[in-house]
Structure 1
Amino acid sequence: VKYWLGRMTVRLPRNRQPTLSMRYARMIQTRFWDRTILQYSDEVREALRNGRPVVALESTIISHGMPFPQNLETAINVEKAVRDNGAVPATIAVMDGDVCVGINSSQLEKLARLGPQIRKTAIRDLPLVLSQRLHGATTVSATMHIANMAGIEIFVTGGIGGVHRGAEHTMDISSDLTELGRTPVAVVCAGAKSILDIPRTLEHLETLGVLVLAYRTDHFPAFFSRSSGCPAQARVDTPQQVAEVLVAR
C-alpha cells in the first residue's frame, strides 16, 4: 500500500488494514516529514505501530481543572482506567515547545504542580507556544487537532466548550465547536459545560455537521448533570453500536 503525503511517499505492507495503514502513514508523516513537531512517548509510538487502541487525553483539566495534588491523582487514575480497559492513554501537552503525544510521570507531575502557571493552549495558541518554547496545557480544540495529526481517532475529555450565554451580543463561542466540525476525531465527553447556553450549543453543532450521540440515555448531559433538559439527537446503548457509527463515518 502506498500513500502520497505532501512531498514524501510512504509504502506499507499489503497485509495491513487500510485504516491502520493510513493512521501509521500519518504518524510517519508527522515524525519525519514534519520532523520533530510531535514527540511520541515510546508506549504510544509502539501502540500505533502495532495497531493497538490509543485514547487521547487533554491536559488543561490537569493544570487548570483542579488543585494539586488532586489533579495529579485524577490524571493518574484516568490513565489507569484507560489501560485497565485494554487501550493506551496518550495525554497530550506542550512541554518546552515540544508537542508531546503521551507524557511520562515527571512531565505529568510538572503539569500538575505548575497548574495555572502553564499557558492554557487552544488551537489558536499553538504557534505562539511552540515558537516561544513554552509549556502549554491543551484544550479540547488543540488536543483534537494534535490527536488527528498523530493518527489517534478517539479522545476522552470532561466537558466541551460551546456557545456562551449572551453570545448573540458577545459572539463568545468556543473554538472546540469549530474543531469538532472539521476534525475526524471521536470525542467522548460528559456533554457541554453547564454554564453554557446548551440549546444554542447543540444548534451550532448541527450547523457544523457534528453528529451527537448519547450513550444509554435520551438526554444530552450538562457536565455534572445527567440531563441538560435538551433531548439527545440520537441514542446508542452498546459499545458495538458506537463502533459501528464510527466505522460508517
Structure 2
Amino acid sequence: SHPDIVWFPLEKNKQIPIGKEDNPEEFSIRWLIRTRLYYRPHLSKIRFITIPDASLIGNEAETALLKSLEEAPSFTRFLFIVNDLEQLKETIISRAVCIPFGYLPQQVVKELHSKNSVPYYPAKGGSMVSFDCPPDIIEQINQKIEGNLRQPLDYLRLEEWILEYKEDPSNWKEDFSFKDFLDLVGLLLLQEFAKSDFDSNLPKMDAIFRFKEKLHEKIHGQENIALSLLIHELSLLEQK
C-alpha cells in the first residue's frame, strides 16, 4: 500500500471510534489526528485519507473530526464514501464537496472482473468485493431460484430447502452466518424478479427489501419469522 494513502479498513457493522484519549487504537479518529493528519506526506504532494463506508463514523468520532475537516492541512484530502448521501452526516456534507458516481456499463464491469481474476455475478451490481460465503453457495441458490418460482408451492419448497440448509452445521463458518445466507437469498431473488416484467414484479421486490431491512435490525433470532413472512407474501403475490 502507498505510504501517503490512509485507508480505513472496511469491517462489517463496526463503527469507526473516536479512540482512547491516552493511547488511541489504530484507525480511530484520535489516532488519525495525532499520528497522520498533520505530518507531511512521505512521497507525494498530497495525502489521501479514505473512509470506504463513512456511515460507520460514530457520533463522538464525528465531533472530534469536524475541526480537522475545517482546518485540514493543505497537503491532506479526505474521501468519504457512501452508497447513499443520506447515510453521511449533515455536518460532514456541509464541509465537503459531493461527487456522484454513475454505474459503469456491464461489459466494462465484466472486463475489470476478468482482468483482476474476480468471479463476475450480476447480482453484485458491479462490486468487486467477494461475498463472504462458500464458493458453491451462490450456484446452489441460483439453481433453486432461477426460473423455478412460478407458483406458491415453489416458494414453499424454497423455504424448506433454506431451513434444511440451516440445520447442517458444516455450512456455517465464522464469517458466514444464517443471516448472511438469507441476505444473499434476498439479493438473488431481487435479481430474478428484475430480469423480466419489472413493473409487475415491483410488489415482490418491495417485499424482499422489507425482508432485508428486517434482517439488519439488531433483534436476535427473528430470521425464521422474517423468512416465513416473506415466503407467505411472495406466495400470495404469485396468485394475483
Structure 3
Amino acid sequence: MNKVIVVIGAGKGVGLEIARKFGQNGFRVGLVGRNADKLAALQEVLHLEGVESAVSVADAKNTGDLRRAMAEFSSHFGRIDVVLYNPPGSLRSAYKKALEIESVELTEFLQVRLIGALEAAKLSYPYLLESSGSLIYTSGQSDRFAYPNTAMLGVPQAGLKLMAEHLFHELQESGIFVGYTPLDNPPMYADEAEEARRDDVPEGFFLSERVTAVDVAEKVFEQVANKGPHEVRVRSSIKL
C-alpha cells in the first residue's frame, strides 16, 4: 500500500509543490485547506499529473476540523505516513512595527502558527506512531532574526522552532521524526501567472533573491526520506 502525506495548509505554492514531489515518488496525498474551490483546483492539477489525492475542508485553528480531517484521510487511504504543517497565516497584513500590532492580530498568528501546530502534532501522533512516520513544520528566518517589521511573524515562529525541537526529542523513541524547515523568504510559485496574482504578500513586495516553492519541496522530500536532519534551512536560489 502506497504511503500517504497530509498537507495542512495546502495552497498554490509550497503545498502544491510538496504534493507534487511526494506524488511523483509514489505517495498518495491528502490536502487540507479552508476553501473547497481552491482545494478542488489543486486536486485537479494533481489528478492530471497522475497523483492520487483526497481533500478535506478544515481550518488549522480548529482542533475539531483537524481531527475530522485526519480521521477522513486515515479511513480513505488506510494510513498516514507524513504530515506537513504549512498554514502561513495572513502574510499581507503581517508586516508592521511591533508597537503597531494589535493583540488580536498576534493572537491570530499564535493560534495558526503555534497552537495549531501543537494540536496537529497531538492529532497526528497515533497515525504516525503506527507508520513510524514524519511530522514536518515549515517556518521562516524571522524565528531567530529581528528583521524590520516581522515581529508578528517572528514571535510565533520562534515559539514554533522551540516546540518543534521539543517534539523532535520527545518523539524520537516512538520512531516518529519531527522536522523543522525555515525558509529564507516567502517562496515563489512555479506558475508565473499565479505568482503575479498572489495576494498573500505585501503590495509591492520585492526581494532581489528568492526561495522557490520547488526548492522547499525538494528539501522537505529529502528531509523525510533521510529522517533528518531535524532542521533544514531553505535558502534563496533565484536572483531577480
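Read-outs: derived from the displayed coordinates by stated rules, not from any lab. Since the model is a prediction, treat every value here as computed from it, not as a measurement. Cβ atoms are built from the backbone, for glycine too; each structure is taken alone.
Some observations on this one:
- Which entry (1, 2, 3) yields the derived value 8.1 for mean count of other Cβ atoms within 10 Å over residues 100-107: 2
- Answer label among 1, 2, 3 for the case where P(r) over Cα pairs in 10 Å bins from 0, in percent, calculated from the coordinates, equals 6, 24, 28, 23, 14, 5, 0: 2
- At a computed 64 (volume of the Cα convex hull per residue in Å³, for residues 108-179 alone), which of 1, 2, 3: 3
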